[in-house]
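Structures are listed in the sections that come next.
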Structure 1
Amino acid sequence: MLIGLLYSRAVLSLSQIVWLVTAIFSFNKENSKENKPIVIWSSVIIILFFLGAWQQFLITETYDYLLGIIVYPIAILSITTLNESVKNKLKLVWVTVATLSCLIPIYYFLFHQQQTLLVYGLGQVVFTPMDTDHVRYSIFLASALTLLFTITTLNFRVKMAIGTFLFLMLIVLAVRTGWAALAIISMSMLFIWYIKTPIKLFVLVLAFITLSVAAFFIFPQVKQKIDYTVYDWQLNKGTNYNAEYSDAARFSINQIAFQIIQQNKNINVGWAKIPLALESEFQIKYPSKKLIFHWPFNQFLFWYLGSGWWGCLLFSLWLIYPVVWAIKSKNYFLIIWQVFIVCTCLVESTLSLQFGIFLHAFPIALLHKINSEKLKPKE
């Protein structure tokens, strides 16, 4: 499954069938009752899907999205049937594959240094697996960083060694989603673990900030990415569409999606017609330009366009709900992961794409029912 994630969408899709068969043959009535809230949660998204499906119910393209979100019940039903020992092994495999996959961008950087630095200067990143989808790849590494500290069979020093490596990789990759993950995951862990020892917390937070600032001077790609971002915003400021400039293109497309909604507050074009709706409005605003991205870079705008304001509201409640049961059970790692995913949804359509859905669903299944109190490092 993980090799499919890195190299083959077809293998990734086929692996879900294997997980589904596993879920069916491992079904346990008592286990199902015990995991009822998360099982229901994973099924609700299938019902919500039809809020954007009835508009073109018989069109094949409508069900492309269903093939993605069906991963939620598959992941939850299959993983929750497993005992904690097996879950630990799966998390270890997940972290190992993610860590080893870092050798690919490292190898590419070492043998294409000049070309890579030029690419960084244009706001792009070094070659990564996952069809060179660097945003989703950074989410994959962030998931490994989160899961790493929930593996009970690993020594804390080993966790810190692997965690430091993943930390540095996310910095060097210079993907802003990865930087956001570092800030959210690392700072949250420090506060959870050391909130009762303020002096130690202050020292560690200061160390984190110092390391982050030092990265600006140590790694040239970090400075180039920041300089590019500033240049992008100063040059365009959202007034022009230029696919070569990441932020300007994102801002323009989101602005177009927001315009469509303002023109018709009750709009619900359906999943299949979102690209057409954006294309139509785009041609009016930028008649001489060609639209390359056919989805808004905001998950909530995507749901509003496809299923209306009520669909967007229900989706938002569905997305936030895992935090509710995680707070009740003091499952801090699940809260951290869910908050991070929600943050990515503000600047990406994370849960509209196969990779994003996969990287949301399986970590939630693996993080479910974790006692965060028992995972605190020993003083």
Structure 2
Amino acid sequence: MKRNEIYDHITTAFEDKFSFLGRQFAEEFQMSCASYNIQTYSKPDFRMRRHLLLFWRAGWLKSSLLNKANTLLGPQLCTIMSDVSNAALRGTVEGGSFVSPFTLKRPFSICTEFGQVVSGFDSDIVQKLLNVLEEGLVTVSLGKIAYLSIDQREEATEKYGITFIDKNTFTYSTNWILIAGTYNKKFLFDNALESRFVIMHPEKKLDSNLTRHLTTSKKFHIDEDVAEHFKAEIVKDSPMDIAGIKLPNEVYECETPVSPRECAGLISFIACRSWWNKPTTKDDIMEKLNQMKTRSETVWKTADDKVFDAIEFESKTVPDIASELDVSTRQVYYSLSSLKRKGIVNKFIEYDEEENATGKWKVV
């Protein structure tokens, strides 16, 4: 079975069950899977791995989508992560044997609520997680490994590819990919952690039409044959030419400067589509760059910021604002009150054609 056929089968299965949200997730998820293969077998000199973070409000299918992905990958390729400890990133020694870091056990880990992973982190663990997500290279100081015999060290080296520097220190390299979901930006701490991920935000409004589709659609199904080919391709040693990928000049001519990290992300995007035998046009590339910039803004904008943006150029009623932003009217009132206290917005009364007074808000 050809890769593009696998890709289309899986995308259709997710779309049939979860509508536009399923299609969007399937595309991003399969790109992440391709990025693992490229990073592992093509050995580029920068990060191609695409860690995926689903970011939208609670109760709208993040866990369902992630659990389907975990089932599709299977236990040989994926683990479910509930938290991260020092031992998970550093490994440990138990019963006289070396226990590998969590990030060396399987190529992928899925976490249905990212807040459970990072909540309560100390700075040392945060930094190690950042290293794992970015370079994939970690240096570990662990007193317990001093008790390993030479044979046990050699066994750990052969099995996990770790390198012992001295009796208490070792390094390891991993191409591990994290796929997670969250509804709260506080779990990202800052731009350093957020920048490690491809942020997936719904391209359409989450509304009753999506709920109707979900409750009336058939049971989610992917043919076993497709699933087996999918898993086989992910770990197939098939290098591709990364050096031949060039970005169009328009990328560098944008009004907002493009960063080296964003360029690496675009090259990864093109390479992953090529891996699935999917062509990528110049328009696709420019659209992806725009998404990368706006999705980061989406993460860090406050509710007040979003309400301000909604009425910056056009006055609107509270219900109009709530509908546009897909938030509660209560949240809109809170934000408008905050902005009014700061002298940024004001309310005025106008009359429509039926002479009904309508209260609208505008930027002062």
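Laboratory data are not the source of any read-out in this text; all were calculated from the coordinates shown. These numbers were taken from a predicted model, which means no experiment stands behind them. Cβ atoms are built from the backbone, for glycine too; each structure is taken alone.
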Which structure, out of 1, 2, was helix-only ellipticity at 222 nm (-39500 (n - 2.57) for each DSSP H run of 4 or more, over all residues; to 500) calculated from, if the result is -14500? 2
Of the structures 1, 2, report the one carrying the highest value of distance in nm of label points 7 Å out along Cα→Cβ at positions 5 and 293. 2
With mean count of other Cβ atoms within 10 Å over residues 261-268 coming out at 18.5, pick the structure among 1, 2 it was computed from. 2
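Quick check for you: by Cα Rg over 2.2 N^0.38 Å, which of 1, 2 is greatest?
Working: 1: 1.01; 2: 1.14.
Largest value of Cα Rg over 2.2 N^0.38 Å: 2.
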